[in-house]
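Below you'll find the structures, each written out as structure tokens.
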Structure I
Amino acid sequence: MDDRPIGMFDSGFGGLTVARALIDLVPGEDVVYFGDTGRYPYGPRPLEEVRRFAVEITRLLVERHGVKLVVVACNNASAAALDLLRFEFEVPVVGVIDPGVRSLLRATRSGRVGVIATVGTIKSGAYQRAVASARAAVRLTCAACPGFVEFVERGEFDSDEVHVLAERLLAPVKTADVDSLLLGCTHYPFLARTIVDVLGREVVLVSSADETAFEVRALLDETGLGRRTPGKGEHRFVSSGDVGWFKELGGRLLGPELDDAEGWQWD
């Protein structure tokens, strides 16, 4: 058993969907969440730059916060750096792509499935490879959704502007008549109502958050890394950007657990 915290990171607020699922599933675990809001969004950035950011944050979580495992609660960083992080660091590293794909393939009835994500994630081909490696009899349609992250991080979840943007960006998956859609960015669940309005209620929206939390719990059980001290875990939140903004918006997104946040400045 291991009382060290679980480390998590994302470019900003989207990974709080994964944090919410993890805190609910393993409430006794300590969690350190790093939101790299000083350098968001990751989506338009080159994969090599995202890879460098992911290594920097993972090193910070391991060396400064002493985490026992790292959850890459960011699709861009998972696509760019997951294999590298697993090679570079001795602690287990869990991404969000494979858990999300498994959930998507379980959800489909027709075999017509879709993935929406940032430009960087779609361009990386990470979801396309994950679906292909599953060897499932499905037809995959992918669509990049530039602008969604910025709307979420401004707290605009159902404005007329985001609805108009969603109608345009979601056109490929609507035309493909998918019955299940994976939200391939941890920010996108906050836009679920708008996405449903555009695609229709018959389309099942799949978020990787719950599936990733289940994978972390299984890993804790299998490796004996679960926390031995009884009681509710402690949760720390760190932001590389405006701490006040992170605390305000993050608290609305996550809930009462995010009652405080601390800052971090990159050199």
Structure II
Amino acid sequence: MSKKILEIRELKREFVMGSETVRALKGISFEVQTGEFVTIMGSSGSGKTTLLNILGCLDKPSIGDYLLDGVDVKKLGRDELATLRNHKIGFVFQAYNLLPRTSALENVELPLLYNKAISATERRERAMHALEAVKLADRSDHTPSQLSGGQQQRVAIARALVNEPVMILADEATGNLDSRTSYEIMSLMQDLNTKQGKTIVFVTHEPDIAGFSSRTILLRDGIIQKDTPNANIKSAKEMLAALPASDDYLTKA
């Protein structure tokens, strides 16, 4: 029987701005099972960013419940939230968020520095294993400036994997990448999902990127407009292979 990783129940988030109350989320409910690859889509103002912050335990709902791996997030204090984020969630950001003067290996080690139970030797071994998983072990001593955008995002994904989280939460992770590199990253995401069973929640505004997941949740005006399985999941590996081989391949706008 599949286990629920995320449970969202009648979740609302309101902000008071001056004399006005902004209702960013208006009562949404959904679940994500272990091993699912879900994309959350929505245009500006849809509530997507607010939901992302709640899923990442960076914010709490005004009303409703959010359970992450069985833990009721609303009941946690600041320190408990920080611990939950570090152990349960692997973040992948659009801007990579790598330390510029630090090697790929050291960047991947960062989340483990907060875990005193892990020795320096084990930390390095786990970081190298994560780099191997994203096929960047041979670039472990390179700094971000010595890596391409796609390679930097792979380092960021390795960093998200190193703590063996229950969920990878990706925020527009292909937004700064050209089409070829986007397909490379989505191929990696699909492999992590299908071959390693990683649960992935991928926030994007791009419909073509959503087509690589098994399910799409569409937000609009703070509510879920659609929550549908993708009947014909696209293969990023196949789409990558179909691209022209020319170096001057036109990138997406």
Structure III
Amino acid sequence: MQSIWQSGVLDPQGPIGAAERLILLNATAIMLAIIIPVIVLVLGFAWWFRAGNTRAQYLPTFQYSGPIELVVWSIPALVIMFLGGMAWISSHDLDPPKPIASKVAPIEIQVVALDWKWLFIYPNEGVASVNQLAVPVGTPLSFRITSATVMNSFFVPQLGSQIYAMAGMTNRLELMADKPGTYQGLSAQYSGAGFSDMRFEVKAMPAADFQAWVASTKAGGGTLDPVAYGRLARPSMAVKPQTFGNVTPRLFEAAIQQAVK
């Protein structure tokens, strides 16, 4: 069984997740540059000014020291500058809709958060799946995300960048998986009674295997049309993964407009 860190943000399996882990580690190191010296100084002062130390000087009239003030204000100012600069640069470099540089064309995936399940539509492949996301390794994944109900949050910890799914609008997210494997996806926003089971598996596989999955899904049959979508939209818990070999065109756009129930 994998430990918690081996299935979370500290074990990234894509470029976005790796960059976010680096930011987390850098920010922690910068903050420790203040925390550790402060802890050491507190212990040092407590030890030096103990009652039994006759060498410690008691200076009741001491009010101001230029060097001390310089240290007290300059170090926090530098920390704020470092953290602010890191946040500014990374927020632009890792902007969720920013395309990932790659020689491989991205694959578009439309995501609909339902009560309490995830629907994934592959518009170019003409297939769809529920609570299972199959993706090719080394290919940018271009997500368009919406909700058919209350606000949710789409999050695959090992790939990075959780982003909200909201009714009547779409958010864009670009991710990529570097290695084959099965990664856990979830909703990071409480959305009611079935929230704890609102999880899905991301199956990252070589491009040839992904094409084989698309072909087998098409051969497996099943049509995702407004009627089938209406059944999916009904609240249900712990829904098992399923696939659809055919999808009604522009169903995702109709879901955004709440034009299909």
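Of the structures labelled I, II, III, one was used to calculate helix-only ellipticity at 222 nm (-39500 (n - 2.57) for each DSSP H run of 4 or more, over all residues; to 500), giving -14000. Name it. It would help to have the intermediate numbers written out before the result.
Working: I: -14000; II: -9000; III: -11500.
Source structure for this number: I.
Quick check: 22.2 is what I get for mean count of other Cβ atoms within 10 Å over residues 128-135, calculated from one of I, II, III. Which structure matches?
Working through the options, I get structure III.
If Cα extents along the principal axes in Å comes out at 50, 39, 36 when worked out from the coordinates, which of I, II, III was used?
Numbers: I: 50, 39, 36; II: 52, 46, 45; III: 87, 41, 36.
Source structure for this number: I.
Identify the structure, out of I, II, III, from whose coordinates mean count of other Cβ atoms within 10 Å over residues 16-23 was calculated to give 8.8.
Values: I: 25.4; II: 8.8; III: 18.0.
Working through the options, I get structure II.
We did not get these values from a lab; they are worked out from the coordinates using the rules stated. Only a predicted model underlies this, so the values are computations on that prediction, with no experimental measurement involved. Cβ atoms are built from the backbone, for glycine too; each structure is taken alone.
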